Structure formats: C-alpha cells, structure tokens
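Structures incoming, each one as structure tokens.
What follows is calculated from the coordinates using simple rules that are stated; it is not laboratory data. Just so it is clear, the model here is predicted, and its values are computed rather than measured. Cβ atoms are built from the backbone, for glycine too; each structure is taken alone.
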Structure 1
Amino acid sequence: MSLTEDIADELAIEAIAVSLKTDDDRLVDAVANVIGASSQTMEEAFLTAVRVRRAETRARDMLAEISAGKSRDKSKDG
C-alpha cells in the first residue's frame, strides 16, 4: 500500500475502535472532516478504509454464525 493508504487504514482502525468504545456513530464522520480539511485524497482513503474494515467485520460475523451452525435464513428455522 501507499503511505496515504497505510496511514488512512491505521486511522480507520483507531477511529472505528474509539467510535465503538464511546458509542459515537458520528466520530468517523468528524475524523473524515478533519482530514478532508487538509487532504481530500487522505479523506477518501480513510473513508474507503472504514468501509472495508466495516465490511470485513460484517463478513467475519456472518461466517462465525454459519460456522457455529446458526441459520442466517430465519424462514428455514422451525
């Protein structure tokens, strides 16, 4: 990855963690605004990293459910 992407990913990881810890859904947007005031390129890389990290989390959660034998399709239960 490039320096910009590396830094953006590190910031995304930290911002998501703090957002979850503080239960502040707007924190990621606030960080993006601060970054964007100086660098639109960095802001875009940060927001991309956030989306990728959140998608990864959702996918891993789904795989863990399936691996644990839980049905994702509730209509098949019962």
Structure 2
Amino acid sequence: MKTISGTYHNGKLDLDKPMKTKKPVRVKVVFEENDEPEEGLEVSDFSFLEMQQLLKNCQTSLADELIKERRQEI
C-alpha cells in the first residue's frame, strides 16, 4: 500500500505529487480533522422531542405536509 497526501476541495482531489499507474487503482481517502467548523448539519442539530412538539397538531402525515408546503412555494 502506498500513501500520497493531497487536498480535497469542491469535489476534487489534488494529489501533492503525481502517481502513474497502468490501470485504474482503488483508493481510500481519509479526511483529517481540522480546526475549521464544518458547514452543514450534525446529528445534534436534530431534536426528536422538538419535532414531536411541532407535529402534535398535524392531522396528516409529515410527507403530505411537506408536499403541501412545497406546492405553495411554486
């Protein structure tokens, strides 16, 4: 197994040095921890109890409510 460092940004992986192969090679990418906060959602952003409270007066399914909301946005 050979290890080459690189940088991943906007869906593209740039290796620090080129690696030539005669055929496709499977790779494993390990994302190192950094001090920058990640954008996006974390599991801790969701609260089951909070969602229950929001939906307690909902008379239809959550899916039906989402469809209704999306149709109103169009």
Structure 3
Amino acid sequence: MASPCIDVCRYDESTGWCLGCGMTRKDKKAWKRDKDQRPAIRAALPGRLAALAAAGLPTGKAAKKAGKHAAR
C-alpha cells in the first residue's frame, strides 16, 4: 500500500493533521513501522481532510502552494 503522503508536511496546530495528506506525525511513524495499521490510518484521512477544508484551510496540493501561512 502506497503512502498517502504528498510531501507537504504542514500541520494544523489545533488537530495535528497534515494539511497535505491528513496524517499526524504519529500516523507517519506508524505507517513506516506497522503495516497492519495502514488501512485504519488511510480510512481516517478523507474525513480529516474534509474537516480541514470545511474549516477554510487549503488541503492537498493546494496546501503546498499556500505555504507556511496555511496552518493555524
């Protein structure tokens, strides 16, 4: 299973979710270390990205274009 990371790595301060992929720092470590956790991590990401977008934050590749000022 390919990583959902898109090399944005900017985090929302209130949730800890990456604006690019939705993973937390802890998720990213678990992704590398424990393949059994990958389906659960991946399943959580669409909802997280939708919540960030609903809060008015750029997500996905748009977060990379928005730069550092995208995170709260």
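Quick notes
- Among 1, 2, 3, which structure scores highest (criterion: distance in nm of label points 7 Å out along Cα→Cβ at positions 46 and 62): 1
- Parent structure of the calculated result -25500, given that helix-only ellipticity at 222 nm (-39500 (n - 2.57) for each DSSP H run of 4 or more, over all residues; to 500) is the read-out and 1, 2, 3 the choices: 1
- If Rg and Dmax of the Cα atoms in Å is computed and equals 22.2, 62, the structure in 1, 2, 3: 2
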